[in-house]
1. If distance in nm of label points 7 Å out along Cα→Cβ at positions 92 and 164 computes to 1.6, which of P, Q did it come from?
2. A value of 31, 24, 17 was computed for semi-axes √(5λ) of the Cα gyration tensor in Å; which of P, Q is the source structure?
3. Figure out for me which of the structures P, Q the number 2.7 belongs to, where distance in nm of label points 7 Å out along Cα→Cβ at positions 100 and 116 was derived from the coordinates.
4. Which one of P, Q has helix-only ellipticity at 222 nm (-39500 (n - 2.57) for each DSSP H run of 4 or more, over all residues; to 500), as calculated from the coordinates, equal to -13000?
5. With distance in nm of label points 7 Å out along Cα→Cβ at positions 140 and 212 derived from the coordinates and found to be 0.8, which of P, Q does the value describe?
6. Supply the structure label, taken from P, Q, corresponding to mean count of other Cβ atoms within 10 Å over residues 20-27 with the calculated value 20.2.
7. Can you rank P, Q by distance in nm of label points 7 Å out along Cα→Cβ at positions 68 and 252 and just name the one with the largest value?
8. Work out the source of 19.8 here, i.e. which of P, Q gives that when mean count of other Cβ atoms within 10 Å over residues 44-51 is computed.
Structure P
Amino acid sequence: MDVFPLRRGIGWRTGGESLVQFSRAEGPVTIEWRGERFPLESGTYVAKDRAAELRWRGHSLLGVEHLFSALSGLGIREGVVIAIEGDELPLLDGGARSFCEAFLELGFELAGSSMPTHEIVREGELSVAESHYRFEPSATVRVEVALEGLPPCVSPTASWDGSPRSFFERIAPARTFALERELDALIANGMRPHVEPQSVIIVGTDRLFGAGVVSADEPARHKLLDWIGDATTFGGPPRGKVRALRPGHARNIEAMRRALAEGWIVPSTSTPRNQ
């Protein structure tokens, strides 16, 4: 029997309801939106300070970063069509776990790991605004992030070993977060207060607020989730070690572009995929 997982919810920024349906199909990851189908790589991924969007034929699909993170975290580069209704992807659980579960329902697996499309061949460091990035060659994938300027209730570091299982169990459940002192400004700038409480955690001056279990490193793990999603536009995280200090969506993209331009990152010779 064919399986067509469906995810429905509210977008944080627009407040509109949207739905996402997944199906298997040969060929590269394909987006179906506004009555058209196009390969994911044909769209333009635009990273902003707090979110990302996919642009296609003059239209912008908002809030794609968690979906992209699920694709990169599981190593999925082909074999799926993602049909979207609405102008913004739903926030759902606030992370990437719900999207990952949809891919697993389609038959994608957590076992093993996919071969990255790129690899780091030379050491290099660079700064983009207040963010700092270091790239090092390695036989495996490892991404580390470190945050600064957050209250002491937040554990500031998180890492990922490139494993789809580790991504699904540790990184994908990490929810988006906001600082308590910034809430009024965020709402004034378009962030909507109507999302489900279990989808967001709030960082207070001395504790984290959120539904269920909230871990001290959840903000750092979510920043790691974001970095993995941003890397999708470059074929996913490269083989090697990446260390990101104070990462952000737009800065992540610029750092990867510069690393590629410097020749620190090059295409890999073979790229088996999670199918």
Structure Q
Amino acid sequence: MREIDVSRVTESVARLCMDANYYLGQDMLTAIDLAYQQEESPTGRGILEQLKENAAIAARDRMPICQDTGLAVIFLELGQEVRLVGGDLEEAVNQGVRQGYEEGFLRKSTCHPFTRANCGDNTPAIIHFRIVPGDQLKIIVAPKGGGSENMSKVVMLKPADGIAGIKQQVVEWVAQAGGNPCPPTTVGVGIGGNFERCAILAKEALLREVGSRNPDPELAALEDELLAAINDLGIGPQGLGGRVTSFAVHVKMQPCHIASLPLAINIQCHAARHKEAIL
């Protein structure tokens, strides 16, 4: 049994909150370069150039990629041979969010749903726990902005709707979202499970490296078909028209109830922010 003091969790979460907001991942930078080569619209190409410049300035000056520094979404994979000491794990994570958003001059966006009074420290974080084999703790911090998160959807399809119904729902929803999620986007699609699980699958799908191939050939083909259909919509960068509306579609799937076909669509803007650490 390996012991980990929760103070290390707080330190890691604080650092990851800042790094995720300052440094755009190499996969996204590569995706922007590829999109620039594919984009036919001069306006769209200009926007993609600005996104690259914005990312370079953010990294150089340690400033947020976007003014919306997001709700802190945290994925924890806790090894079953780890013993946490020194305090409560959930509170340690929230303390890390408080410290990271304060020290990093990151906008605090949590508020009371009714009064809209700001909570002041961007907590509580949205924390997803998973127990896994081993003696390590993996922490993924994935801040999610409101503009793209608002363009999310969960729908309980009928089993008879099948894969055709899934395709129709995804493409029509992206079309309806238009320029609201600040395209080019990555579209996370969760299929199966139940009402809440498909939403988490869609969120988890966004953690995959953009440009990577789905290991399931059936899902890889579905991703290709959906991406082609989405980019044929002509929404383009920032919704101003063009060839590249989305960088990628990522699908994650698991079995579901015989009477259900749950589907979740979670759209991510170009600032696909996530950083991880292993303790």
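A short reminder: the numbers here are calculations on the coordinates, not readings from a lab. Model, not experiment: these values are computed from the prediction. Cβ atoms are built from the backbone, for glycine too; each structure is taken alone.
1. Among P, Q, the structure yielding 1.6 for distance in nm of label points 7 Å out along Cα→Cβ at positions 92 and 164 is P.
2. Source structure for this number: Q.
3. The value was obtained from structure Q.
4. Q
5. Q
6. Q
7. Once distance in nm of label points 7 Å out along Cα→Cβ at positions 68 and 252 is tallied for P, Q, the winner is Q.
8. Q
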